[in-house]
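Multiple structures follow.
Computed from the coordinates by the stated procedures, all read-outs in this text should not be read as laboratory data. Note that the structure is a prediction, hence the values are computed from the model and not measured. Cβ atoms are built from the backbone, for glycine too; each structure is taken alone.
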Structure 1
Amino acid sequence: MKAEKFIPVLFWIAAAYDGILGVAFLLFPDAPFTWFSVPPPNHFAYVRFPAGLLIVFALMFIAVARKPAENRQLIPYGILLKVCYCGNAFGYWVAQGIPGMWKPFAVLDLAFGVLFYLAYQQLAPKRP
């Protein structure tokens, strides 16, 4: 698939991924903890706030998917989102371990971060 077609698809997938996760954790913050037998935080605001941020980023990814070149300047924010999560998840995973429910998100976010960087590079204005 050519980059011109791949980049919008990448950001539509990212929007769906983060949007679905955001809505799920916003509406049902206790469910994943119950399913994976992980102790929940002492207050679900610690879950709902990042869930809301995921929804905001999903909306940003939709903007990039709709007009990748025009919204290229938004891509570094998506990269930073993925770096923040991966830095925390992989850091704790290596240092002291993390519950298994967080590991697939870390691996997927690493892949998204790399692909976002490649998309950002691909969309760079061509020099004459």
Structure 2
Amino acid sequence: MSSSLQDDKYRLDWLKWITVVIIISLSIYANWYYADESVLYRVIGFIVALGLAASISAFTQKGAAVMELAVGAKTEWKKVVWPTKQERNQTTLLVLAVIVIMALLLWGIDSFFSWIAKLIMG
């Protein structure tokens, strides 16, 4: 029975997606048509159109899945344990030291092989 309710809820998804595509297409056309207007007004209009398109797409099956993913990501974001300032600085310095060491090592290997190549070629 719940499957039937789900099917009824999302049965007009194709119409919603067509509406979203039309809104975005019209906003792109309006941006071109009103090219002489202020950029601020065109950006505000485009953001409003994108917000409208996003709100319509949120009521589709794929949109609901994206919203569920966003809520899950927000929940996981709250669980992250961020490093302290000291840990961050120490890790950054360690990464920079490894980069410098690797650069010097690769430069040395490259110089060695260049020297060998010059000896062989004369």
Given a value of -0.87, -1.18 for log10 I(q)/I(0) by the Debye sum over Cα atoms at q = 0.15, 0.22 Å⁻¹, point me to the structure among 1, 2 it was derived from.
2
Answer label among 1, 2 for the case where Rg and Dmax of the Cα atoms in Å, for residues 18-73 alone, calculated from the coordinates, equals 14.2, 44:
1
Computed -29500 for helix-only ellipticity at 222 nm (-39500 (n - 2.57) for each DSSP H run of 4 or more, over all residues; to 500) - originating structure among 1, 2:
2
Taking 19.5 as the value of mean count of other Cβ atoms within 10 Å over residues 10-17 derived from one of the structures shown (1, 2), identify that structure.
1
Using the calculated result 24 for relative contact order in percent (Cα under 8 Å, 6 or more apart), pick out the matching structure from 1, 2.
2
Which of 1, 2 yields 4.2 for distance in nm of label points 7 Å out along Cα→Cβ at positions 42 and 106, as computed?
2
